[in-house]
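Every read-out reported here was derived from the displayed coordinates using simple, explicitly stated rules and does not represent laboratory data. Because the structure is a prediction, the values reported are computed rather than measured. Cβ atoms are built from the backbone, for glycine too; each structure is taken alone.
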Structure I
Amino acid sequence: MSDRRLVQVAVPVPLAEAFDYLPADDGPLPAPGSRVLVPFGRGERIGIVVDHPASTPLPAGKLKAIRRVLDTVPTIGAELLQTLRWAADYYHHPLGAVLSHALPGLLREGRALDEPPEPTWQLTALGKDQSPDRLVRKAHQQAKALVALQAGSLAVGELRERDITTATLERLAAKGWIEAGAPRTAPDARSLATTAPRLPELTADQRRVLEEIADDERAGSGFRSYLLHGVTGSGKTEVYLRLIAAALATERQTLLLVPEIGLTPQLVGRLRDRFGGELAILHSAVTERERFDAWRRAYRQQAKLIVGTRSAVFAPLPAAGLIIVDEEHDSSYKQQTGFRYSARDLAVVRAQRLNVPIVLGSATPSLETFHNAIAGRYRKVDLPQRIGAAGQPRLKIVDLNRHANRQGLSTPLVAAIDQHLTAGNQVLLFLNRRGFAPALFCPSCKDTEQCTRCDARMTVHARALEVRCHHCGAVRPLEWTCKQCGGERIAVGAGTQRIGEELAALFPAARIARLDRDSTSRKGALDAVLADVAAGNVQILVGTQMLTKGHDFPRVTLVGVLNADQGLFGTDPRSHERLAQTILQVAGRAGRADRPGEVVIQTHYPDHPLLTCLLTRDYAAFATLALAERREAHWPPFAHLAVWHAEAAKREPAFALLERVRNLAGGEDTNGGVTVLGPAAQTMERKDGRYRAQLLFRSAQRAALHRLVDRVLLAIRGSSEAKRVRWSVDIDPLEI
């Protein structure tokens with residue numbers, strides 16, 4: 001059928017193609033990027049218009065009409081629509097699912113962009129005097145509503161998201177405990193702007209970096225990628241703030257991506273102080289209504305600074321001026337399920353399409369980014385010196401083969417802790433293992449408590465009297481008597497909880513806090529710990545990977561890395577890179593301003609080349625050596641990868657699918673320059689009751705890799721093997 005009055009719509013379903021529809025009426029065709037309600041299957045779906053095709057292969061009688069056009073102007077602008085179409089092709093993910101992923105949940109549900117703000121509810125003076133505890137047993141929902149409103153007024157939608165019903169609100173209003181408030185409007189930037197803070201004096205390095213970027217701006221460079229390689233404590237954040245201020249001065253928007261909002265409260269605080277109501281925050285921890293409001297403010301250019309985690313890369317930027325990716329090396333920028341995109345890489349694509357500069361900042365850049373800088377694709381600007389007189393922390397290796405230790409704390413490290421505490425400073429200890437101990441072991445029969453659903457040991461959580469699987473979440477009571485032989489079992493190894501207890505015994509006068517997923521699971525717990533550390537109320541802080549996320553602890557002068565061996569012998573090609581980044585990131589918490597820092601790294605392999613390089617040289621030297629190894633081994637960035645994942649309740653179907661993929665690809669070495677490796681079981685083959693396998697495509701030519709993936713996908717979708725398993729393809733994977 002040939003008809004210029006056709007509308008092609010991408011629907012969020014696991015199908016690669018878009019679908020042709022007739023327009024809703026005789027009015028104008030909805031523009032690409034507009035949301036429409038369309039019949040699909042036996043129901044209706046909200047899709048996005050992507051094109052107006054001149055013809056369709058469908059006969060006229062088979063075409064259905066759009067039920068309703070939801071947008072008078074496109075919700076997804078032309079640039080973002082183009083970027084998302086590119087992303088769907090590059091990551092080989094259905095276009096409808098990609099477009100849907102880019103929108104806040106309320107827009108996916110059909111909420112109007114121009115809808116009036118919702119009414120709010122707030123406590124009355126009488127309501128503020130009520131104790132929710134008295135209502136918990138007889139009126140649980142009313143108690144829940146009172147607690148929610150104690151922090152301030154909330155919109156109806158926000159209360160609904162907390163499962164508080166209209167009936168509950170009406171009962172409280174009848175008692176005179178709450179009252180309706182005025183609808184909450186979008187914040188006015190001028191009214192929320194704070195008094196201009198006193199700006200810190202820039203270092204010579206900071207001025208040089210800003211001048212280099214400004215020179216490019218004056219020359220009209222438009223798009224340009226910068227690697228801001230600054231050691232921890234060198235003032236990268238202040239460079240960001242000055243660049244943002246320059247963009248705001250010309251009424252342009254800035255997108256600032258951060259790894260995890262909850263772990264960077266100091267950065268968000270500085271942004272609020274500096275830019276006030278210009279700020280909109282987009283991340284998963286906010287309510288759907290808050291996310292919708294922030295997205296809409298960015299869309300309307302009411303917010304000039306958009307800060308968020310991975311998914312904020314899809315924020316509307318109609319007046320784009322700058323994109324910044326903080327801690328660009330962080331693995332949380334890669335989505336590991338569903339639409340497996342890299343927010344960092346998509347940020348570069350967006351900057352190019354928007355013709356604006358992008359700054360990728362890190363003390364430990366990813367090897368791909370470092371290589372791009374060496375190759376001249378990115379301009380490298382450096383902050384090589386820390387601010388203040390402290391200088392770089394002093395690194396020291398402790399050989400665990402030669403020194404006694406108590407539950408993972410070596411004698412030299414204990415002595416160093418005592419020395420720094422005596423001097424009135426704080427100590428930070430890093431161990432990427434939460435819980436009390438990683439294993440419950442019987443010395444008599446050698447049995448270890450295993451998870452029944454995963455190929456993993458259960459972790460001991462002594463305080464809760466439980467053993468837990470940190471992979472599937474299974475929990476069992478902690479039983480010290482062996483089920484196999486009746487012997488007495490022991491907890492082997494140390495997690496953050498056990499280290500905390502050992503430290504309490506060694507340093508009874510010191511206040512000790514933990515920073516891990518267990519200790520910060522309650523709302524507000526993380527902020528409370530960080531506030532205590534900042535106030536000096538905590539002398540020793542023990543934590544996991546959360547400690548590496550850009551925190552500024554000015555009083556910490558000693559950092560201990562309790563087990564550097566965890567990443568030395570990993571099977572993943574990136575394991576050394578991740579270990580080096582982790583060690584240097586956590587080491588960077590030691591010594592700020594005028595307080596010199598010391599870092600103690602415990603290991604059983606003190607002569608390992610990676611540790612020797614970090615000890616005697618710097619990250620740039622490590623990166624150069626690591627890139628040479630990657631080149632020899634044909635790993636990224638000197639090769640391009642795609643990993644096929646398959647999982648099933650039984651082992652055979654997962655491997656059968658990947659064998660089919662391998663056969664379709666042409667075996668181990670294809671004529672197109674793509675090497676096929678596998679299939680093989682994943683490192684942890686069974687997880688949460690399902691068997692997992694993978695198959696690797698590797699090629700020096702990106703285009704050849706994608707052509708092969710496209711060809712195999714076309715053949716595999718809908719096959720009998722594909723219907724029996726969960727499967728996906730991951731482009732540019734971070735884990736192998």
Structure II
Amino acid sequence: MMALHIKVAISSEFMKAFAAVPRKMQGKVLEFITKFRNNPMSSAISYEKISQFKDPDLRSVRIDKNYRAIVKKPDTGNVYMILWVDSHDRAYEWARNKKCSINPESGSLQVYDVDDSQIADAEKNVSETDAYQQGLFASVHNRHLLKLGVPEELIPLVRKISNEDQLDQLVTQLPTEANEALTALAAGYSLDEVFMEFDIIPEKESIDTQDYEAALDNADSKRRFFVVEDDLVLQEILEAPLEKWRVFLHPTQRSLVERDWNGPVRVLGGAGTGKTVVAIHRAKWLAEKIFTHENDKILFTTFTRNLAADIKENLGKICTDKIMRRIEVVNLDRWVSGFLKRNNYTYDIDYGNKTKALWDKAMTLAPQELNLDEHFFREEWERVIQPQAIRSLPEYIKAPRLGRGVRVSRQNRKAVWSVFEEYRVLLNENNLREIDDAMRDACAIIKEKGDVLPYKAVIVDESQDMSVQAFKLIRQLIPGDGQKNDIFIVGDAHQRIYRHKVVLGHCGINIKGRGKRLKINYRTTEENRHWAVNLLKGISIDDLDGGQDDLRGYKSLIHGIVPKVEHTASFQQEIEFITSYLSNIEKADGSVSEICLVARTHDLLKQYDSALKAKGIDTYFILPDEAEDRKQAGVRLATMHRVKGLEFDRVIIAGVNEGIVPPEGGWTKTGDAVIQRETETHERALLYVSATRAKKEVVVTGFGKPSRFLGTQQK
């Protein structure tokens with residue numbers, strides 16, 4: 001048995017390779033790793049040095065007659081790295097040009113390809129002198145390229161780059177941190193801004209390029225390597241090896257998760273940047289490192305029940321049962337309902353299904369001379385009265401009406417107030433409260449009872465869909481300002497599909513100096529990201545705190561297929577195309593369970609379900625209140641609202657026709673131009689959300705007249 005100080009690290013690339021190993025072989029691979037961990041110098045571990053390997057420390061290790069692992073075995077030190085597993089020939093092919101070394105400036109442990117002929121060609125065409133006079137990165141010194149994560153051997157390739165297309169072609173050869181930094185520079189960031197963005201210290205003490213133990217503690221190394229300390233933990237990780245988010249965090253993600261914040265934090269990021277991953281790991285880190293008493297609880301809340309179910313399932317993948325007992329995951333409406341019931345609340349909470357008749361009665365008092373329809377009153381109630389908790393005419397007369405496109409003089413407000421007053425009376429008579437009222441009542445109970453809640457921190461996901469009253473309640477759950485690690489909020493207003501704009505500062509949540517952004521899309525290809533972002537091009541998007549957000553620097557480092565738009569003359573022809581597409585994927589991949597067909601409404605989805613079943617295609621509905629069961633076979637079916645927070649290899653967005661996307665409905669009849677624009681933005685956001693669920697491919701289908709949202713996207 002070896003000394004306990006021996007360290008064995010597993011690379012993220014190994015997990016990718018392990019997933020492709022036949023199931024019957026995976027058991028043997030696990031046995032090998034266990035033996036290797038126990039004693040990597042055992043005579044039973046047969047190292048084979050291969051002269052063709054570029055890296056002299058790489059070894060082939062026999063697993064059985066046909067399979068080999070590739071490991072890094074330094075001449076000195078106590079660190080061993082398992083890099084790859086495959087059949088004999090493919091393992092050798094993978095390892096031939098690989099180098100695994102410590103970057104002398106960044107200190108990170110990197111694995112990359114070295115093609116001698118390619119590098120020689122680059123050196124021949126770009127001399128060191130010319131490098132500082134031409135090329136996309138001409139102004140960046142070699143030492144700074146190293147600091148950004150470019151391996152020294154690959155600097156000539158970087159010097160040869162003259163445009164972004166050439167940079168994209170080099171993506172697969174560079175370590176991820178180098179890709180990200182160079183992409184940011186190409187997007188217009190200065191070198192100093194890139195250093196700040198990626199938390200790079202320009203002047204740093206010298207790096208020992210033989211100290212692999214220190215290198216494994218580097219933030220960039222941690223996105224690639226996991227130090228195995230427990231066989232059971234390793235087995236759990238390898239059971240779902242493609243879910244790398246469970247183990248490997250990007251340094252910018254880790255810096256948000258593992259930090260002792262002095263107050264509320266808001267994290268923005270485009271679709272696929274890992275906001276929910278950060279929130280999940282933040283909850284785990286707080287429970288394990290900060291709020292560790294058995295009575296300390298962390299509330300993890302989001303807008304919808306289905307998202308809460310998905311988050312709870314994913315938290316369970318990285319947390320022990322003991323930790324999970326102290327993290328309460330629940331959507332906010334359900335939390336409010338449960339809290340009020342426990343406090344003997346006598347009102348029924350209405351979520352929009354019981355008030356139509358009450359509005360009809362209240363509208364009989366509407367002043368006819370002002371020529372204001374029911375849409376105006378509903379919108380005024382939802383956007384002015386409720387967010388500002390207005391209870392009297394004097395309050396209404398003085399209230400600002402920001403975001404309203406229909407002007408109402410203060411004199412006329414007295415006339416329209418009678419409708420709101422009557423509606424409130426009718427709510428009371430029918431023992432009803434809207435959810436915003438219920439949240440205010442919950443706040444009042446908390447204030448009255450004092451410190452009655454066990455929560456030490458609140459984590460909020462999909463914050464862009466939360467209301468003003470929701471954030472005021474969240475603030476009250478841990479009252480006061482300036483408490484450490486109290487509120488952690490993640491969101492993206494580009495994905496707002498339910499609620500209106502909120503300013504966190506107006507809700508008592510001060511994020512000054514603690515507003516952060518994630519910019520690297522880990523889920524989708526650059527082609528899918530670009531297509532989706534164009535849906536919102538030219539639309540002003542807020543940052544959840546009164547400012548403007550943008551997607552500058554938002555990029556994917558993965559490339560793939562350009563989204564396809566297929567519009568047919570009839571529904572039946574659309575089904576024929578979808579059926580043929582599914583058949584081709586099934587022939588190539590063997591399964592369609594990683595494909596989700598998305599439609600705007602549940603009723604429309606049922607039509608596609610019936611049509612696909614008639615063609616003999618198995619389907620699986622992703623239900624509103626449950627996490628997806630990945631063990632169930634069949635093409636996934638989900639509405640545009642339900643698909644939020646999920647991801648699939650491929651997404652088919654069906655029925656993208658005018659009148660369906662966006663749907664014809666009451667919102668088009670409003671006389672408020674501001675609300676028309678805002679609601680259309682929400683509808684575009686639904687399409688944006690749907691497209692960004694796909695990791696590999698997006699296919700958009702429809703029949704009849706195409707949706708106007710597609711516009712130039714079809715080209």
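General observations
- Label whose coordinates, when distance in nm of label points 7 Å out along Cα→Cβ at positions 634 and 650 is calculated, return 3.6 (choices I, II): I
- Of the structures I, II, the one that 0.25 was derived from, the read-out being FRET efficiency 1/(1 + (r/R0)^6) of positions 522 and 674 (r between Cβ atoms, R0 = 41 Å, to 0.05): I
- Structures I, II, by Cα Rg over 2.2 N^0.38 Å, for residues 282-529 alone: label with the highest value: I
- Among I, II, which structure scores highest (criterion: mean count of other Cβ atoms within 10 Å over residues 170-177): II
- If distance in nm of label points 7 Å out along Cα→Cβ at positions 178 and 418 is computed and equals 5.7, the structure in I, II: I
- Among I, II, structure where semi-axes √(5λ) of the Cα gyration tensor in Å, for residues 298-385 alone as derived comes to 41, 15, 9: II
- For the set I, II, ranking by mean count of other Cβ atoms within 10 Å over residues 74-81 places I highest.
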